[in-house]
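Structures are listed in the sections that come next.
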Structure 1
Amino acid sequence: MTVDRSYVYIVGVAALLGTFEQIVLLAVVAAGDQAYGRAVLRAVEASLTTDRSISAGSVYATLDRLEAQCLLASRLERGTAARRGRARRFYRLTHQGARALTEARTSLERMWRGVRWPMEAMP
């Protein structure tokens, strides 16, 4: 059996951003120059409308993944006496991250045009 591999499907970065990734990116933006792990976690928790708990591990893993994709950049700052010398990593949105969020928002807004809100189940 032969398989035809003559087609190419290219997906933009925005299409690859999941809802949780968008929430984490927006939490970094909202935290500004105080966007370190715990602050991002608190912002994510505050943004959710459900009583769902978010694990710190899921936020840190997402921050790492977004940085690996060059959507975020980070810097490590020295620890303070109050933190017993532990360093703190601060995050910022990159140009690629801003573009991905813009594309994601534009795509979703385009899809929502003409859709009634609030939604009702279809018969």
Structure 2
Amino acid sequence: MEILSALERLFDRFGSKHKEGDVIFSEGAGGEEMYFILDGEVEVLKKVAGADKSLTKISSGAFFGEMSLLNGEQRSATIRVTRAGTRVIRISPGNFDTIIKLQPQIAISMLKVICERLRKTGEMLKEKK
């Protein structure tokens, strides 16, 4: 994806490198940034009956935290690093707006990913019944 090569150049300024087990943010925490994974892998965890349940793992080229960036609400899940050396770029709301204005196709790609995530969540909920 073209955005990843552009973000790679910003790693020194906006990036962070994580070790396995690091928590990037926790469910219920405040925050308005989203993150792109340059390389590595994270796990999405949700509290269910008081325990963390793994919903999925996402890796290089994927993004997370977009819900809080877009609606300003608390984090809906915990993000934990599952691969040592995982590198992410933090995107603020202002930077996100600039990126979307310069590369509107990124918004369309993100909407497709968000729709797919919603579809999978709906399927998981159907299986629980």
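Computed from the coordinates by the stated procedures, all read-outs in this text should not be read as laboratory data. Computed from a predicted structure; not experimentally measured. Cβ atoms are built from the backbone, for glycine too; each structure is taken alone.
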Given -15000 for helix-only ellipticity at 222 nm (-39500 (n - 2.57) for each DSSP H run of 4 or more, over all residues; to 500), calculated: source structure among 1, 2:
1
Taking distance in nm of label points 7 Å out along Cα→Cβ at positions 76 and 92 as the quantity of interest, name the structure among 1, 2 where it is greatest.
2
Thinking of 1, 2, which structure, once distance in nm of label points 7 Å out along Cα→Cβ at positions 52 and 84 is computed, gives back 3.3?
1
Calculated from one of 1, 2, FRET efficiency 1/(1 + (r/R0)^6) of positions 20 and 68 (r between Cβ atoms, R0 = 25 Å, to 0.05) reads 0.55, and the structure in question is 2
Parent structure of the calculated result 12, 43, 36, 8, 1, given that P(r) over Cα pairs in 10 Å bins from 0, in percent is the read-out and 1, 2 the choices
2
The highest value of relative contact order in percent (Cα under 8 Å, 6 or more apart) among the shown structures 1, 2 is in 2
